[in-house]
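These are the structures, in structure tokens.
Every number in this text was worked out from the coordinates using simple rules, so none of it is lab data. Please read these numbers as outputs of a predicted model, since none were measured by experiment. Cβ atoms are built from the backbone, for glycine too; each structure is taken alone.
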Structure 1
Amino acid sequence: MTTREPCYLVHDSTFDPERAAEWLQSNEITLVPYADRESVDSGARVLLWLGDEQVRDLAPLGVERQWRIGLLAHPEAREACTALGVKGEPGQLAAHYRDIEPVAADALSCNGELVFSSVVIGSVLSLRPQDINRRSTNWSLFRGALRGLGKLSLRSFRLVTAKEQTVDFAALGMVAVAHTRSSLVSRRFDDNLSIADGRVSLLATAPRSILGYLWFVFRLLLPGKISLSRLPESLALVQSEHLHLEAAGGFEYLLDNKPVYAQALELEVKAQALSLLPGPALQGTATTSVSTKETVRLNHVPVNDAATAMSGKHLPLFNHATEDEYRDLFVALRDNARASSSFQVLMVLSVMLSLAGLYANSAPVIIGAMILAPLMAPIISFSMGLARSHAGLIRGSLKTLTIGIAWGLGCAVLLAWVMPFDIATEEMRSRMSPTLLDLYIAVISGIAGAYAHAKEEIAKSLAGVAIAVALVPPLSVAGIGLGWGDWPMARGALLLLTTNLVGISLAASATFLVLGFAPLTRARKGLLISLLPLAVISIPLYIAYDHLVEQGRLEERVPAGELRLLDQRVQVSTVRVALDEPPLVSVVVSSAERLENRHIDELKRIIGEQVGREIQLEAQLNIRR
């Protein structure tokens with residue numbers, strides 16, 4: 001008969017031996033009052049019926065005597081139970097612990113006190129450990145994140161690692177993790193922060209704006225986990241065997257949800273010092289080798305001067321770009337705002353190519369002209385000038401735009417005089433009647449253009465932006481209209497060109513504001529200036545859009561296909577409607593026999609009934625045999 005190793009239960013005064021007699025006897029467990037804890041042998045298997053504070057006080061003795069410790073679900077040991085994955089009735093847990101193999105785990109201390117699950121400083125949203133008996137929902141996390149949204153502010157800290165790396169940074173909140181029952185391990189991240197790798201893991205949340213904060217919250221609530229190797233911009237990760245953290249004036253923190261105040265924190269890990277009997281929820285956790293490698297991954301967390309500038313201030317609505325980011329972009333846009341010889345040559349070549357495509361009615365050639373056109377660069381520079389209220393950049397950009405537009409109109413007028421015909425092609429006509437849809441395209445293109453200029457890694461997308469907004473073709477059509485003396489043609493094309501210019505400028509200025517390249521107080525004036533011409537051009541654009549919608553409705557009501565006109569069967573196709581007074585309906589009618597006036601009158605009557613109003617009918621008659 002095999003003799004089972006001794007097992008002890010260290011308990012407080014709330015334990016009832018009579019109620020537990022059955023499972024104590026079946027598992028051969030010896031009771032030890034908390035006051036007699038010193039009597040337990042070294043290397044023993046020890047179960048604990050104690051509250052959090054008593055467990056914390058007992059931990060150094062357990063480490064010293066190398067006890068194999070298992071925790072029962074004491075009502076006042078919520079934090080320890082969360083950390084060790086303990087859940088269930090005492091008798092079931094005792095049977096679970098009796099023969100299970102222990103695992104080596106790190107002992108994390110904060111200012112000398114044992115940490116079960118985490119140390120929390122400030123606001124860390126859902127990154128704090130969760131109670132395994134009362135899991136939080138996405139809705140509760142979202143509501144908690146929105147509390148005090150307008151009062152969020154970062155605070156400056158100094159962090160020193162075991163290898164003497166010093167980091168001055170600002171953060172909204174931090175969490176130092178001890179064990180894997182933390183929600184940030186079990187729910188948020190795909191990489192395991194091991195309980196036995198010899199390092200403490202410190203995560204710091206540091207959004208630079210309210211929008212950045214909301215995006216970070218949204219990312220946490222999305223399904224799927226976050227990779228520790230590709231953290232969100234608002235999150236930093238530091239891993240080391242020892243961390244010293246301090247802040248001017250001290251700070252309050254939560255040690256396993258217990259509020260404590262200190263001038264500084266000393267977070268220290270004793271590698272694999274604990275021999276734990278894992279709870280049912282923690283069972284299966286792998287023990288890894290101790291690592292001496294330090295990780296300091298700051299991402300876009302504000303450090304040094306940026307940390308000082310943001311500390312103690314309410315988070316702005318939009319992110320503020322760093323001085324280096326603004327300086328690099330401003331220099332590039334200032335260069336783009338100059339009417340260099342290269343700009344003028346490209347402008348002439350793109351207009352000539354566009355004119356060739358318009359006259360040849362060739363869309364591919366026109367697309368090539370769009371890619372070649374350099375007009376987008378000074379428009380984006382002009383947008384930055386509006387956002388920053390920078391008079392020099394605005395003047396330089398307007399000068400370059402004026403020169404570019406003058407070259408375009410001049411070349412188009414000259415070619416219109418030289419070319420021997422004056423009939424507008426389909427490509428020309430498509431740029432003579434802009435609507436609100438064209439303004440929408442310009443706004444999206446302006447956002448894309450500003451974003452592509454601000455992010456060097458996606459600068460290759462500028463060609464796509466140039467194709468989408470199509471600045472040179474309407475400029476060319478306007479020049480052709482002026483050369484032919486066709487004022488409606490020139491007026492429509494110039495309206496489209498103006499729509500593109502205004503839409504891009506306003507959208508790009510707003511995008512630079514959102515990306516943090518201009519404060520709202522400075523950008524307000526430029527945006528208001530852009531809104532005035534936008535309001536003016538929106539009137540004819542809305543009228544044209546309304547006409548387009550009405551035209552589409554009428555075309556849908558015109559009967560098409562096979563119809564019977566008195567004694568003849570005909571096929572009606574190619575329906576077009578022009579908004580005249582009354583509307584002009586153009587159709588192609590095919591029949592086996594020649595149609596007479598009475599058939600056309602009957603067709604007009606049928607269409608008028610379907611449309612619900614008086615119409616003019618223009619019919620092309622075809623004989624089909």
Structure 2
Amino acid sequence: MKEKGKQINILLKELYEFKPTVFIVIILATVTSVALPLLQLLLSAFVIQWLLDGIAIQDYLIRLLGFVILIGIAQMANYYFMLYQEENMNHFRDFMRNKIQKRYLKLDYPLIMGKEAQEKYNNASELTDNNMTLFGRLVTEIIELCSSFLGVILYINILSQLESLFLVVVGIFLLIVVFFNVLQVKMDKNLFQAKAANSQKLRYLKKVYGESRITKDVRIFQMKDWFKKVEDKTIESYHDILKPKVKLTWTESIIVNIGIIGISALSYIRSVQLIAAGAIPVSSFVVFAGSVTILAQTIITFVTSVGKLNTSLNETKKYDEFMSQKQLFNHDEGHILPEEPLSIELRNVSYTYPNNDQPTLENISLTIKAYENLAIVGENGAGKSTLTNLIAGLLKPDSGEIYINGVAQSDFNISDYYSLFAPVFQEKFLLTYSIKETIIQGLPFDEVKYQHILKLTGMNEFISTFESKDETKIVRAVYPDGVNLSGGQLQKLKLAQALYKDAPVLLLDEPTAALDPIAEHQIYQDYFQFSKDKLSIFISHRLSSTRFCDRLIYIKNGKISEVGTHEELIADQKDYFKLYEAQAYYYRHDKEEIVKDEPVMTGGII
């Protein structure tokens with residue numbers, strides 16, 4: 001119960017933060033929702049009573065008009081609250097979506113990496129997808145719950161004036177409705193996995209139908225009829241899964257309707273008896289008879305609303321689990337960033353990824369001097385990228401510490417710390433911006449600096465060929481007039497982005513993996529030229545591109561196994577030498593094969 005109270009408090013706080021006046025609307029909407037059917041009942045009763053009393057036609061019409069106006073005002077108010085509610089729920093969803101996204105962007109990197117972390121974000125984000133999800137239906141559910149609860153109290157009170165036995169009968173009816181509601185919830189849980197698996201099959205079939213890559217197979221192998229049989233069988237299986245649910249719903253409907261008929265019959269019989277005895281006026285029959293139907297429906301709505309509330313509170317847990325994650329790095333006031341040239345020291349740094357038994361990096365100690373060009377090499381999975389992510393502050397060491405000019409990484413405010421690094425990662429995801437916006441990346445614009453970087457990176461050469469120059473969009477999937485950059489052009493763009501940030505440390509994490517060796521070699525030559533006044537860390541799986549660095553470290557099984565210049569490591573003839581020779585042989589052999597396969601030109605036509 002304490003947990004439920006916590007979730008209710010979270011929802012009410014979010015609503016209040018969004019717009020405090022929404023609670024006034026909830027109260028007014030609840031009152032009008034309950035008052036409207038009661039006013040309509042009373043109007044019918046008064047019309048009969050006025051006729052029986054034989055009042056003058058003029059007074060009759062005035063009273064009728066007054067009541068109709070009152071009902072009209074209630075209906076208009078109810079309609080207005082519905083519109084207000086629908087409009088503000090869209091705004092509330094946007095408010096909550098922005099809140100979740102802002103939280104996501106501010107969370108430390110380890111909290112958003114991995115399957116479980118992504119599921120937490122997805123679970124929270126999905127609560128804002130549409131008006132059927134939690135933050136789209138919340139106010140509607142609150143009004144429905146409050147108005148149905150208030151309605152049950154009101155109509156029980158009305159009927160108890162007719163016969164105290166109604167309290168017992170209504171109580172039994174309420175228990176029946178609750179009983180079936182519990183059965184429905186339990187059955188939904190039991191059927192959930194089977195329904196989800198079946199729905200997944202149907203979604204897969206739908207996806208396959210639109211998959212252009214298998215259209216040739218479908219036609220050549222005559223798979224159309226087979227697909228149809230699979231689909232029919234899947235749909236039939238879905239209906240079989242739902243059969244117990246359908247039977248329960250029918251049973252519930254029959255028993256509840258019998259209950260409503262029974263309560264109505266009791267109401268009619270008792271009303272007639274009291275009218276015949278002169279205990280109540282004839283007009284009261286309309287009120288009591290109508291109250292029975294409204295009460296029965298209100299009880300069903302109330303029980304259903306309680307079930308919906310329980311579902312909503314369970315969904316709120318998903319929101320709370322995501323939003324309440326504690327940060328891992330220092331987000332408070334930190335040490336002042338150094339202005340002098342940077343040096344980086346790692347002391348006994350180890351790191352193990354979540355759900356892994358073996359450490360990716362173990363007991364790494366390394367000092368990188370100011371302005372040094374350091375290459376990190378090794379086989380795939382050795383921990384090269386993990387090491388740069390630790391240095392950049394994206395990951396937190398399990399043990400050990402990283403120092404910048406002798407100051408522990410944890411002593412810096414993490415946002416300030418990130419300003420020390422200008423990375424070029426292997427992943428090349430592009431946002432739907434222009435070339436200019438991509439390079440500037442939201443930093444203050446400096447025309448002189450910007451033009452200098454375009455010239456340095458050689459971007460001005462290919463930008464000049466575009467009609468819109470540096471205002472050209474670079475995601476054609478979004479902008480039809482956008483361009484698709486080649487691998488080399490994209491590398492220059494990412495380099496320009498890193499250089500424009502002008503951070504003291506340049507990180508290059510296999511940024512050229514998709515390029516051929518010659519293009520990669522040229523780009524690395526550019527990088528070396530631009531990194532003269534920076535501390536630079538290079539990662540490449542091609543050793544020929546990093547052999548011009550001041551120093552290389554070779555990582556094997558999460559540990560530094562070799563340190564030295566290219567010439568020193570070659571002379572040691574260990575793992576670095578073996579990998580370098582293997583790559584050199586591959587490229588020499590590949591080149592010989594290409595030359596051997598080239599046709600000989602004899603002057604004739606080939």
Structure 3
Amino acid sequence: MSTLPHIPGTDPSRCIFDSFRAAIARQVADALPPLTPEQVYTGVDYGKKGEDFTIAIPRFRLPGKPDDLGRKVVENFKPDEWVESVRQEKAFLHFTCRTPALFERVLTQIHDLTKKSPTGQPEYGRNDSGKGKKVVIEYSSPNIAKNFHVGHLRSTIIGSYLTNLYRANGWEVISMNYLGDWGTQFGLIATGFQKYGNEERLREDAIKHLFEVYVKVNADAENDPKVKEEAAAWFKRMEDGDESALKNWRVWRELSIKKYEEEYARLNVHFDVYTGESEVKPEYQTLAFQKLEEKGLLAEVDGAKLIDLEKYKLGKAVVRKRDGTSIYLTRDIAGAMQRYEKYQFDKMIYVIASAQDLHTAQFFKALELLDLPWANRLEHVNFGLVHGMSTRKGTVVFLEQIIKEAQSVMHEQMKKNEAKYAAVEDPETVAQETAITGIKIQDMSAKRIGNYTFSWDRMTSFEGDTGPYLQYAHVRLSSIERKNPDLLPLPSPSDIDCTLLTEPHAREIAFLLGSYPDVVKTAIKNHEPSTVVTFCFKLSHAISSAWDVVIVKGEQDKAKAQARLWLYLTARDVLGAALRLLSIKPLERM
């Protein structure tokens with residue numbers, strides 16, 4: 001193939017369409033000097049249905065009428081091995097890629113990158129734009145001894161996706177679970193544990209038992225003010241480092257983390273670091289407080305210390321209570337300082353619900369006002385609320401209950417098809433994975449900032465844009481090799497006759513596969529899981545439409561059947577890679 005112009009920031013070895021766009025950019029730049037290929041490249045966009053790539057001439061702000069400039073490109077256009085035609089529509093130019101080149105690049109490139117991958121997973125879609133950079137991503141962050149509510153679940157789903165996404169873009173990622181493991185509620189629990197605590201139940205399920213204790217002692221505190229006083233005194237002893245007050249708390253924390261690790265593993269989520277408010281060192285809290293005081297940012301009201309952020313329309317924020325104990329915001333500021341000292345990050349992302357927008361803005365503004373040079377490296381990835389997610393009995397939900405309930409509902413759904421159910425080797429595991437896929441895809445399908453209402457029916461449906469539908473698409477693609485042993489082993493991609501893939505359905509699949517690296521590139525800019533989910537649905541729909549047209553089993557021409565099989569297996573690899581990016585385990589049978 002002819003040499004293409006080098007466009008900075010592109011990587012044709014990993015992104016197939018970088019080559020095709022560069023070829024288009026060269027043709028347009030040659031026809032419209034003084035435009036350079038680099039300038040034109042930025043204007044090569046995906047076309048609407050039926051068009052591969054489109055350029056809007058006015059965006060280049062050239063002298064002359066856009067229609068005339070477009071005609072000039074059409075007149076000078078020469079079909080090459082990358083682009084076969086151009087069509088003008090007023091100020092727009094629509095380009096069509098050469099179909100055999102498209103198939104050949106898709107099949108060979110994805111195959112080669114899959115083979116090279118040290119993990120055995122397709123590297124297709126990976127790029128090194130973040131190479132040499134470090135990001136800390138804080139997400140999930142449940143409060144020990146309180147129920148793991150759906151806000152924590154959303155943070156977990158979005159955060160694990162971002163962790164995978166940044167790693168796919170070459171960043172060094174530290175995924176961090178910052179537990180709510182400190183504060184006056186632990187004084188309450190310590191007080192309540194003396195009355196309601198049970199060691200055996202604690203070891204069975206620490207999170208659940210501590211929550212039960214917390215609910216009971218809270219009820220006591222409502223009726224007896226002395227309980228709150230006792231709890232505050234207990235927490236003061238903890239803050240002062242009194243070992244007798246910290247002994248039980250350490251056990252509770254350790255048991256809770258162990259329980260969380262088991263539950264996260266089922267969600268296919270793993271953290272590099274479990275930390276918490278308790279691990280923010282007192283010297284950093286003292287330093288943060290001193291710096292705020294030196295900058296004249298503190299005001300005193302009724303013995304408490306506040307940061308006055310009124311002129312930034314962020315109100316006033318307490319940083320130290322009347323009794324001298326720290327508060328969440330103080331620990332956040334000190335914690336960020338401590339983390340930068342430890343990790344020297346290029347970026348730190350906080351995945352926190354939009355309900356905490358004010359708190360997060362106050363926290364970021366406080367760091368900015370302290371003139372810390374890295375304060376502009378912090379980013380808040382927020383998300384909306386989930387309505388209606390309780391168990392079917394309407395009770396409060398812990399993470400374990402959510403997973404068990406989802407698995408049970410999915411299992412019931414699977415049993416409705418007796419023949420298929422009988423063929424599944426491990427229905428419990430399949431039910432769990434499909435259910436978790438259902439939960440995650442329902443969460444990530446729309447823009448993360450929007451609120452949505454959780455639906456158990458939608459979670460388990462194999463129809464429409466649901467998690468089970470995506471798993472079914474992957475299972476279908478995985479089965480095609482097993483059902484066609486006579487076509488194996490397949491020839492190498494370079495020996496596949498791509499001219500045999502003539503159906504529009506096959507071309508649509510190939511074009512979508514070619515677009516996947518761009519999907520990943522867009523996703524890291526917008527931090528939207530829905531970008532990848534939408535791609536998964538488009539690809540699955542294209543596969544479903546092609547299934548009865550681009551057939552493999554029953555095709556008499558072996559070379560044609562093998563070319564089609566290659567295409568489907570390549571689609572399986574890319575769909576699997578996209579699902580893993582969403583922290584979903586693709587199933588091979590169901």
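Supply the structure label, taken from 1, 2, 3, corresponding to percent of Cα pairs over 33 Å apart with the calculated value 54. Structure of origin is 3. Taking distance in nm of label points 7 Å out along Cα→Cβ at positions 115 and 363 as the criterion, the top-ranked structure out of 1, 2, 3 is 1, with the highest value.
Taking distance in nm of label points 7 Å out along Cα→Cβ at positions 51 and 379 as the criterion, the top structure among 1, 2, 3 is 2, with the largest value.
helix-only ellipticity at 222 nm (-39500 (n - 2.57) for each DSSP H run of 4 or more, over all residues; to 500) was computed and gave -21500; which structure, 1, 2, 3, did it come from? The value was obtained from structure 2.
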